[in-house]
Structure I
Amino acid sequence: MSANRPWLRRLLWFVIIVAVLGGVGAWVFLNVGNWLVVEDPLVPSQVAVVLSGDMPVRAREAALVYRQDEAHEIWITRPFDATEALHHLGIDYLGESFYNQQVLIALGVPGEATRVLDPQIVNTEDEIRLISKTARDEKIHRVIIVTSKLHTRRVRYLWSKLVGSDPTLIVRYAREDPTDPAHWWRQTHDALELVREVLGLANAWAGFPLHHRQG
């Protein structure tokens, strides 16, 4: 009987380790969606920025921020898209930034208070570099960035890593974003977005070894 004790001891430790790892894995699985969602209290700022993607939800939120007098101007980033390729085929598409601008105007933001930033961007890293540079060039020290729920933590992390504390970032998620972070596994769209954000954060933590292909 005593000869079996080392084997039983190893088996017990194996069961304990598996149980602990399983519990940690289950906790991460259930909570990673909520962990990705962050937001800052709104403070009046010179500018709010609509990040590309999830049109028109982000633009609608930016219009609300403007109507609440929390921003004096709305900037819109302009992503690389299929506009030029479609034009060569005789298909008229004016691009996401144009339609986001039209959403803002339709919701009460004066056209002169909107601005499409140049140059075009490929990813969130590009957007943050462009926004922060434009803000610094214009002596703006506080920026509201409007995005989607699961994208907020990556935006905040990238801003801290690439920009720092000046300009100050206020991150805001769109209230109309239908994503359910607490139950992200129930919808394919939510699950894919979550995986994309986790991989994006991992890439940023690792120093951006992976790069987006332009176009």
Structure II
Amino acid sequence: MIVAAVPVKDLVNAKQRLVPVLDPPARAALARAMLSDVLRALSGAGLDRVWVVTREPEVAAIARALGAEPLAEAENRGHTAAVATAQAEAARIGADAFMTIPGDVPCVTREEIRALVDARPAPPGVVFVPSRSGLGTNGALLAPPAALRLRFGEPSFDNHLAAARALGLEPRVVALPGLGLDVDDADDLAALLAAGTHTESAALVRGWRVVERAAEASR
């Protein structure tokens, strides 16, 4: 059994680094669209269970509507703590492998999810997908779920490689461009428009003309 978990905090305060170009309603709408894109990719990838770790009723409703299961947490404790909660639950139910990706990678595809699954080594083993910058970890697959304690926040990618090797595990690295693109700032919005033509998120941003307006303002 392979379990995937997507940690999601509240939508109201989402994407603070986009404050210069998007107002609060727009940031919340983008967060909803990105989560929907991510969950559609996961739902089509043939996984056994998909969890969304959250305490927000609206996020839980989006998860259910797209075939995922909400995994409740009592408070927003951050990305690392949310993933740890899901890891522990995956281990408790006897999952063979645990995968986690963030909710702000709208260009991820079901084919990329399958590529991450197919890279799974014989247990114990770990697979990581770097962010576009190479500093963050945008995908992790652990077999078994408790193979490694995950800690996020740049430079988590190098830290995860080092932590795995310290345990005698040789990590596999898979570069996946869609999964690698997490949308955090205005430059990422431009990359989303260039790469995510099929996504709900790109359609939303395109309609706002955010990138064009930012370019015009800089002239």
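In table form, for the structure just shown:
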item: Comparison of I, II - label where distance in nm of label points 7 Å out along Cα→Cβ at positions 47 and 135 is highest; result: II
item: Which entry (I, II) yields the derived value 0.05 for FRET efficiency 1/(1 + (r/R0)^6) of positions 7 and 143 (r between Cβ atoms, R0 = 35 Å, to 0.05); result: I
item: For FRET efficiency 1/(1 + (r/R0)^6) of positions 55 and 199 (r between Cβ atoms, R0 = 25 Å, to 0.05) computed as 0.45, the structure of I, II it came from; result: II
item: When mean count of other Cβ atoms within 10 Å over residues 79-86 is computed for each of I, II, the largest belongs to; result: II
item: Of the structures I, II, the one that 21.9 was derived from, the read-out being mean count of other Cβ atoms within 10 Å over residues 167-174; result: I
item: For 2.0 (distance in nm of label points 7 Å out along Cα→Cβ at positions 119 and 159, calculated) the corresponding structure among I, II; result: II
item: At a computed -15500 (helix-only ellipticity at 222 nm (-39500 (n - 2.57) for each DSSP H run of 4 or more, over all residues; to 500)), which of I, II; result: I
item: Comparison of I, II - label where Rg/Rh (Cα atoms, Kirkwood Rh) is highest; result: I
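Read the figures in this text as sums done on the coordinates, not as results from a lab. Computed from a predicted model, the values in this text were never measured in an experiment. Cβ atoms are built from the backbone, for glycine too; each structure is taken alone.
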